[in-house]
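Peer 1: There are structures below to look over.
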Structure P
Amino acid sequence: MHVSVVAFTGRGIDLACRIAEGFASQGWAVQVHAPAHLAEGRGVAAYESLATWTGQAFARSDALIFVSACGIAVRSIAPFVRDKMDDPAVVCVDECGHYCVSLLSGHVGGANRLARTVALLVGAEPVVTTATDARGIFAVDEWAAGQGLALCDREEAKAVSAHLLAGGTVGMRSDWPIAGDLPEGLVWDEAGLCELGVSVSLDPGAQPFEHTLRLVPRMVTVGMGCRRGTTADVLMDVLGRCLAQAHVAWEAVAAVATINLKADEEGLLALADRLGVPLRSYTAEQLAGVEGTFSSSAFVLQTVGVDNVCERAACAAGGTLIAHKFAMDGVTVALAVNEVRLTFGEASPAGKGGGAQ
C-alpha cells in the first residue's frame, strides 16, 4: 500500500506526519509532501508545482490524502480523474483534524475505508457520502476490493447495488466459505433461484444466476518457462489455453513466476505488464528446494540446473498446484493457488487487492 500525503500549512504538516506515522506502523509506504518553502527542516519531501506533484502521485499511489480544504483537493485531482476502477483513493482531512472526507474512489479504490482509518488515527469524524454507505447497505464493489476479488462486470455491480437500495434480494454463491454474517439483502442461493446474484469463483463459467456478478479471487500464480525470444503474444495464447483448460479466469492471475535465467525475457516482462502483475524469478537452487510432486525432465535439468521450471515456479511462493505442466510452442505453463480467506467483517482498511493471500 503506497500512500502520498500532502499538506499546505505548518499545522497541516504536523497532522500529515501524525497520519504517516500511524500508517507506517501498519507497514504501509507513506511519504508526506509540502511546498518547498514549508518543507525545509521538517523532514518531509518538497515539491515545486502542486499540479506536477498531483499528476505523479495520482499515477504511482494507491491513495492520496490532502490535509487541506476539499476545494484544493478537488481542483488538484480534476485533470487526472479517469475511471473509478483505476483511480486511486482520495481523502481530504481538514488541518484541525475535525473531519475526514472520502472524495474519490470510495468503494473500489478504498477511499471510504481509508477515510474511516484516518479518522480513527486523528480523532476526526469520517464523512462518507456513497448511497450504500449512507444507508448502511452492502456495497459489493467495496467488499470485493477489500477482499482482493476482481470485479468482472461493473454494470452487474451497479445492478446489484441498485437492487439492494430498492429493497430487493440478491443471491450469493461462493466456492469458498465466507466468515461473518451474511449482509442484509443477500441470501445463500446455491441453486441459482434468484434472478440476480453474486458468484465468487475462479471459473469464468460459474454464472448460476440469470444475471450474475462474477467476483474472482486474485490467487493464481502462473509458473512459466519458454524458449529465448518467445513473444508476449505467443505466451498470452498458450497461457489462455492453459487457463481455459483449467477453468480459471484471466482475472485470477496474481503473478507470473519463472527461473532467474528468464527474468530478463522481453516476452515474459511484457506478459506480466499486460496482465498488470509482478514477474517473480527464482534461482535453480530455490526451485529445486520447493516441496511437492512435479514432472521431471532430464533435458531441463541439464539446461537450467533444475528438473522443472513451470510447476516449481508456480508453487515457489507456497501455493498448491491446480494445473500441471501445459506445453505448447516451446512454452510450459503451470498454475498454483494460494490460500484465500473471505469475510463479511472488516477487511483491509484501504487499497485494492487486500484479501487474497
Structure Q
Amino acid sequence: MIVAMQEQASEEQIRQVMERLIALGFEVHRSTGAVQTVLGAVGARPEFDVRDIEVLAGVGEVHRISSPYKLVARSFRPEGTVVKFANGVSIGGNEIVIMAGPCSVESKDQIFSVAESVSRAGAKVLRGGAFKPRSSPYSFQGMGEDALKLMRQAGDKFGLLVISEVMEISQIPLMLPYVDIFQVGARNMQNFNLLRELGKERKPVLLKRGIAATIEELLLSAEYLMAGGNYEIILCERGIRTFETYTRNTMDISAIPIVKKLSHLPMLADPSHGTGRRDKVSPMGRAAIAAGADGLLVEVHNSPDQAQSDGAQSLYPEQFEKLMGELRLIAPAVGRKLA
C-alpha cells in the first residue's frame, strides 16, 4: 500500500500516520521527495480498509498496490531514484554514467592501464572482478582481496568509483573498504540470503538480471534489498538465455523501457555479457542508451586476446573511446548527456 502525504503535511502528521500503520501491523518505508512524502506500507491484509488511513490528518491519497513488489514500484517514488556519490557522480538523473574495466583483475599493470584509458575516455566507474564465478572449476577464479586493493588504488589515482561483484555473504565485510558499489551477478540474482544481508548495508548495490529471469523476478529481487532498508539500488539488463546461439546471450533491450515504467530504480545495461561478442558490444550499447538506459557496464581490456576471462567480449581501449564519442552524440537525442 502507498500512502501519499499532502504537500503541506507536517512532520508530526507524518509521524502519526507511520505510528498508526505500524500499530496495524505494517512495515513502513518512508520516501521523502522534493514535493511530498510517500509512505510504503508492506504487509497489507485482504480485509484492510484504506479509509482508516485516508481520514488521518495530512494524508493525501492511499493506494493499494496489486503488484507483488511495493517499494520497487514507480508509485513509491514517482520522481525516480537517483543514486548519488560523494565525488558528484549521480546514477538515475539526467546524466548517463559509464562503468568500464576488465572482466577480472589480473595484475597491477593491467588494471592501472585499463583504469587510465577508460578514465581518459570519460568513464566514471571502474569495473573489475576480484572473485569470479566461472562455469568451470579450472578457469581463473580471480585474485581476491589483492584485486580489490589494486582496484581501489587505480580508482583513487584516476578519479574513478569502484564496482566489483560480491558472490557470498562472507565477502561483504571484506569488500566494504574497497568498493563504492556492490555488484550482484546474474547467478546470484535470486540468492535471497545474500540480498537480505546487502539490504542491511548502506552502500549502493547493482543488481543484474538472471539469465532466465523475468522482469518481475528481477524487481522482486530488488524488493528484497529495499525491504532491508537499502534504497540505493541500480538494476542492470545483461542479456537472457534464449534458443538463439549466435550470441552468448540475447540482449533484451525492451526490458529497459519496461523497467523504467514499472520501477523508480535506475536501469543500466551490460552489452558485453549481453552479447558475448566484441563486435556487437558497441551497437547494443548505443541501442541501450537510445532505449533509456541510465548508463552502461562495458568490459575493456588493454590486451583482450591475452585476457584470462571473457576476452572475446572485451573492447580494446581505442574501441571504447570510439563508443564514448558515439554515446555523446546519442545522449542529447534522448534528452540526456554523458556524465
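Peer 1: Here mean projected area of the Cα convex hull in nm² was calculated and came to 19.9; which of the structures P, Q was it taken from?
Peer 2: P
Peer 1: With mean count of other Cβ atoms within 10 Å over residues 188-195 coming out at 13.8, pick the structure among P, Q it was computed from.
Peer 2: Of the structures listed, the value fits P.
Values quoted throughout were computed directly from the atomic coordinates according to the rules given, and no laboratory measurement underlies them. Keep in mind it's a predicted model, so treat the numbers as computed, not measured. Cβ atoms are built from the backbone, for glycine too; each structure is taken alone.
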